[in-house]
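I've put the structures underneath this note.
None of the figures in this text is laboratory data; all of them are computed from the coordinates on show. Note that the coordinates shown come from a computational prediction; the quantities given were computed from them, not determined experimentally. Cβ atoms are built from the backbone, for glycine too; each structure is taken alone.
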Structure 1
Amino acid sequence: MAEIAPRPYDGLRIVDLSGELSGYVTRLFADLGAEVILVEPPGGRPERQREPLSGSVNYADAAFAFLNAGKKSVVIDWRGGAGAEILADLVSSAQVVVVEADAGALLPQIMRVPGPRVVTVVSHFGLDGPYAGYRSCDLVTQSLGGIAWLSGTPDGPPLRLPGEQTSMVTSLYAAVATALALWDLETHGSGHVIDVSAQECIAHSLQNALQVWDLERHISSRGGEGTRDSTEDIFACRDGYVFLAAPLSLPMSWRALVEWMREEAYPGGERLSHPDWTDRARRATAAARAEFRTIFESFIRERTRAEMRAEALRRKIVLAPVSRISDLADDPQLIFRRFFVDVPHPALGRSLRFPGAPYRLSEPVWHIDRAAPGAGEHDTELSGIRRFAAR
């Protein structure tokens with residue numbers, strides 16, 4: 001690996017009081033050099049109460065290891081007495097604090113600590129409004145944010161996106177807002193309190209649905225802004241599925257597809273050359289969708305996703321294989337880009353393979369410094385925090 005250059009957030013201290021919504025916020029800063037201190041209650045965070053990492057890794061274990069790689073951990077009983085004073089000293093030494101609003105008295109306790117800093121407060125619905133203080137979860141916030149309404153097929157129910165997308169999307173928005181406020185803190189000495197609503201983050205991530213409403217007063221729904229062309233869907237092939245888009249609005253893709261079938265003397269090529277397939281309205285009907293699916297899936301039944309991808313690239317057809325999670329480790333593009341990284345994990349006695357940097361910068365500043373910490377692993381290292389704060 002190339003030598004690590006001086007990183008953007010070297011020397012920055014972040015106190016991490018995150019939860020289910022904001023764990024990835026601080027991980028993004030840790031990757032760029034920040035000292036992120038994960039504050040845990042006695043006994044560790046609830047995520048640690050599951051079975052410890054052993055020969056096999058369950059989803060919760062892997063998620064904790066991923067979200068907390070590169071961080072340090074201290075255990076503080078902050079509810080009162082000496083613990084509250086230690087937390088206040090820790091906060092006073094930091095430039096950034098990330099906290100979730102449903103932590104009850106914790107937020108007021110942080111706000112009482114004097115000095116300018118960025119305090120990023122993350123919650124499902126924000127600090128004010130009729131839903132402020134409501135409890136929620138990934139499913140509910142995806143639904144109230146609108147993304148579930150746009151996901152799935154037109155004839156099916158709303159669909160929750162997998163992978164705790166509320167947390168990931170919210171964390172990305174919160175990280176960007178924190179970085180902007182941090183720049184102002186470093187430039188002008190101005191402290192900031194950032195109120196991040198997960199519902200608003202989801203609502204801002206609905207492709208162009210908000211703009212379609214603003215400009216056309218049309219509510220986007222599953223299947224797109226208007227009628228769905230019969231070619232825009234997922235189709236079964238020999239070893240899985242491919243996504244195809246060959247509507248009339250993409251004439252090169254449509255013509256290339258039909259020509260491919262004709263070259264191979266497949267009868268479907270002649271059928272799709274009929275003038276009725278130039279009728280946009282007809283192509284969006286249920287009958288046309290059923291007919292095209294029968295023709296196309298019969299054509300690709302004995303072809304693999306890799307074969308379909310190669311042929312589509314050669315012919316300039318808009319088509320892509322539908323990858324399973326298990327496929328990604330062998331994806332040629334991700335392998336070429338060296339996307340995955342192996343992070344040693346002491347509890348396992350081996351490494352876990354994680355997604356690497358979600359971006360590539362011109363200088364080698366991204367790096368995972370350490371595996372996710374054990375609860376209180378850095379208590380001794382940070383035991384002089386009160387002296388640090390007083391300097």
Structure 2
Amino acid sequence: MELFKNTNFDFLGKKWLFIIASVVLSVSGLTSILVKGGLKYGIDFRGGALMTVQFTSTPPLDKIRQAMSRKIKNEITVQNFTGANAQGQVEIGTELLEEKQLNANRQAMEEVLRETFGQPASGKPDFNNTSKEQIAARLRDPLARNNVPMSDQQLQQLAGAIADYVNSPRYSGLITDFNQLSGVPGMNSGVLDTIRQTFYLSQYHVMSVEMVGPKVGAELRQKAVLATLYALGGMLVYIAFRFEWIYGLGAVIACFHDTIITIGLFSIFNKEISMTVIAALLTLVGYSMNDTIVIFDRIRENLKFSRRESLESIMNKAVNQTLSRTIMTSGLTFLTVIALFIWGGPVLHSFSFALVCGIIVGTYSSVFVASPIVLFWRNYADKRGKGGPAPAVASRPAESARKSPARAAR
């Protein structure tokens with residue numbers, strides 16, 4: 001499918017506009033990183049405890065922060081999630097300086113929530129933060145006292161059904177009235193009355209807890225950097241072998257350009273760098289490199305048949321010839337990641353944000369960064385007397401010899 005036919009846009013004639021835009025974005029991002037004292041790393045890289053909590057209503061962030069500060073000495077972050085599927089959700093994070101603080105901080109966080117938003121004085125367990133095993137253990141004796149006959153197997157099945165029902169998307173682990181349990185399979189009035197007498201309902205539910213030690217976080221951070229560098233190095237070797245070294249260098253510089261701008265935008269918008277963001281950056285590197293290789297491959301084909309044209313004219317022709325392909329692939333991918341960014345929820349927010357920025361930057365860098373680097377080098381080499389006419393990009397030696405015997409003889 002070809003959206004545009006016989007286009008003749010002067011893309012490289014506008015290269016300076018995009019190069020200046022890239023410089024501005026890169027400098028702005030790096031300046032933001034320096035001013036803020038570095039990137040904002042997630043729990044994966046800095047080490048700490050991260051707890052996601054669902055509240056029955058709009059959570060009081062200041063109240064949570066003050067209550068946590070009284071129990072925990074290290075730095076504490078409290079932020080709420082946005083989006084239709086994340087109403088009432090809060091992320092509470094604490095930074096850890098020592099491995100031995102991991103369990104202590106988790107227990108302190110749970111204790112603060114219980115004291116602030118629960119009813120510890122009642123002596124009853126909190127139903128919204130009780131596992132199915134605890135539900136079964138807590139109900140065994142009260143059911144017997146209330147003359148509700150139930151075997152251990154039946155009790156385990158009922159506890160599992162209750163846990164599945166409460167943790168379904170409808171309630172997300174948090175109920176506000178015991179009568180909401182009437183829809184649980186196997187529930188009857190005797191069991192429901194026993195649950196009401198045995199438990200109380202708090203205003204929150206701990207959805208998940210993540211803990212990473214400082215040493216592990218530092219190791220993951222180092223490996224993430226190495227993984228990105230290895231990916232770029234491997235692509236440089238491949239393109240240098242398959243095309244010509246300057247083409248490989250141009251493609252890798254364009255990928256560095258995409259990565260730096262994307263990371264800079266994370267700093268500007270105060271977003272965390274996590275493992276999912278690293279996955280997005282590696283995806284971006286491969287995506288941008290693929291787009292660049294398609295254009296370079298078309299340049300190579302055009303050089304075989306248009307040796308008398310200038311290299312800039314040949315590059316413009318190659319970009320125009322691949323324009324439909326670029327718009328279809330980039331456009332469809334962009335629509336997909338935009339959907340993830342808007343409706344994907346807090347878990348995919350950083351991942352999709354990195355891809356949204358990366359696709360925009362990566363698409364134009366293939367044309368306005370990678371190609372001009374090759375053009376600048378060829379023009380410089382020509383002026384120094386080392387370039388000669390713009391050469392075709394190197395193919396396999398045997399193939400070149402078959403197609404150009406005279407050149408092979410020389």
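So distance in nm of label points 7 Å out along Cα→Cβ at positions 208 and 304, computed for just one structure, reads 3.7; which one of 1, 2 is that?
1
Where does the value 48, 25, 18 come from, among 1, 2, when semi-axes √(5λ) of the Cα gyration tensor in Å is the thing being computed?
Of the options listed, only 1 reproduces it.
Could you tell me which structure in 1, 2 was used to calculate FRET efficiency 1/(1 + (r/R0)^6) of positions 88 and 368 (r between Cβ atoms, R0 = 30 Å, to 0.05) as 0.10? Computed on structure 2.
When helix-only ellipticity at 222 nm (-39500 (n - 2.57) for each DSSP H run of 4 or more, over all residues; to 500) is computed for each of 1, 2, which one produces -10500? Can you show the working numbers first?
Values: 1: -10500; 2: -20500.
Computing helix-only ellipticity at 222 nm (-39500 (n - 2.57) for each DSSP H run of 4 or more, over all residues; to 500) on every structure in 1, 2 gives -10500 only for 1.
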